[in-house]
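What follows is a group of structures, each given as structure tokens.
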Structure I
Amino acid sequence: MKIDHFASTLYRSAKVGEIITFGTYPQMEDGADRTPIKWRVLHNSGVELFLLSEYMLDCKRYHEEYIDTTWSDSDLRKWLNDEFYNVAFNDSEKGFIKTTHCTDNGEGSTDTEDNVFLLSTTEAKQLTHKLGEDTLSANRRAIGTSFSKIKKNDGCYLYVYDKKVNDNYINENSKVLGCSWWWLRTQLGRSSRAFFVGPRNSIRSYGRVNLACYGVRPAMKINLH
């Protein structure tokens, strides 16, 4: 599909750390809205942008059952590349999205070809930063949208940190908001657990794949030509 010239020019000038909007997704409690998605630019190669959603847009299990699985076979990968992809982007926007060859999925796990994906542990370490280190970079600590916190029909709703430790909160628009956990795609081989990011920036490996309280920060690459 031919890329709109104006949009391509606009995105081509985006700098690392900047926020762009692309696609829409429900973000209010009732889920009736179509709010533009905010993405943080992780990298601009000149031919493509590597993007990470600024907020957790939803809450999903990595896999429905507590069994050994892989990123390739996970329910979350299927959801991102089917339901989320088709809800969030129209045909014109899909024309920008690059099919990305995803590696670092876990020891013994096959590489995948994904339109939308989660960050790997390596990408999270290299491309996200602890809050306060660089205000332009993507924060590793993150908060979810109101929509992500509402209990869905599948039983998922985002757990929000509510203890008395200041390091687990983000101040946004003069509001103090509790952080949440969010999934990464990497696993320790074929496993019933997956890596995730905690509210204090830590990257950990023991998230049970069927946990219903972790957030989803989609990532993707869009073409600039």
Structure II
Amino acid sequence: MEYLIKICGITSQDDASMVLSFSDRKPEYIGFVFFEKSKRFISSQMAQEIVRDIRKKYGEKRVKCVGVFVNKNLLLPEVLEEYAFLDVFQLHGDTVFETPQFCTELRHVLEKRGDNTPKEIWKAFRIRTHHDLSDISLYSMVDTILVDALSTKKDEYGGSGNSISVDILPYIRSYILSPQKLFIAGGINTRNKNDILQISHADGIDLSSSVEISAGKKNPDKVQQILQDS
């Protein structure tokens, strides 16, 4: 079974290098969380230093670097310039802020920049019931839809370790428009990974807390296990 892997919540150079050391092709994505209330928050300066170092060590195209944002106005030129080193902009906030119009405008702004490598836009949805899936089809302008479990904790927009109900997984794909990709996040590990992929028909999985020793510190054994099992 072919699928993509993103390992999110990278907070150090050591973890970034470790995650990339087990395979010359997996993971395809690593993520940095720029939400200040997150336990896995990293500054843009530190993330840029990490990205610069791994590209020097592993090559420009070895892995795509994802920035996770929550209700951040990326349309401001100075803000977009601060994060221009990223390959992917993952919008993990509320749909009242990260509206379809906002995503469309962000697409236009990124295209106008004329970067050598086109930037991807991902939109994340935190799902509790079937009703929460209804907005997904409004976001045809993004490259990837990421579906995560809804946390009941205040200001927790991801990385909770909660899993999406297995009853919902079979229906997600019907809201995804070709050629968009579908990623599933939330409590994914080596034991449930294959079932989640088969039931949801997802293109990839997003891992964070399930491959950690503690929030923001990755576990080499767990990372190696899930990468070698891919």
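Below, the figures for the structure above:
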read-out: For mean count of other Cβ atoms within 10 Å over residues 28-35 computed as 12.0, the structure of I, II it came from; value: I
read-out: Read-out helix-only ellipticity at 222 nm (-39500 (n - 2.57) for each DSSP H run of 4 or more, over all residues; to 500), computed value -8000, structure in I, II; value: II
read-out: semi-axes √(5λ) of the Cα gyration tensor in Å, for residues 68-107 alone derived as 16, 11, 9 - corresponding label from I, II; value: II
read-out: FRET efficiency 1/(1 + (r/R0)^6) of positions 52 and 204 (r between Cβ atoms, R0 = 30 Å, to 0.05) - structure with the largest value, from I, II; value: I
read-out: When relative contact order in percent (Cα under 8 Å, 6 or more apart) is computed for each of I, II, the largest belongs to; value: I
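Computed from the coordinates by the stated procedures, all read-outs in this text should not be read as laboratory data. What you see is a predicted model, and the numbers here were worked out from it, not measured in a lab. Cβ atoms are built from the backbone, for glycine too; each structure is taken alone.
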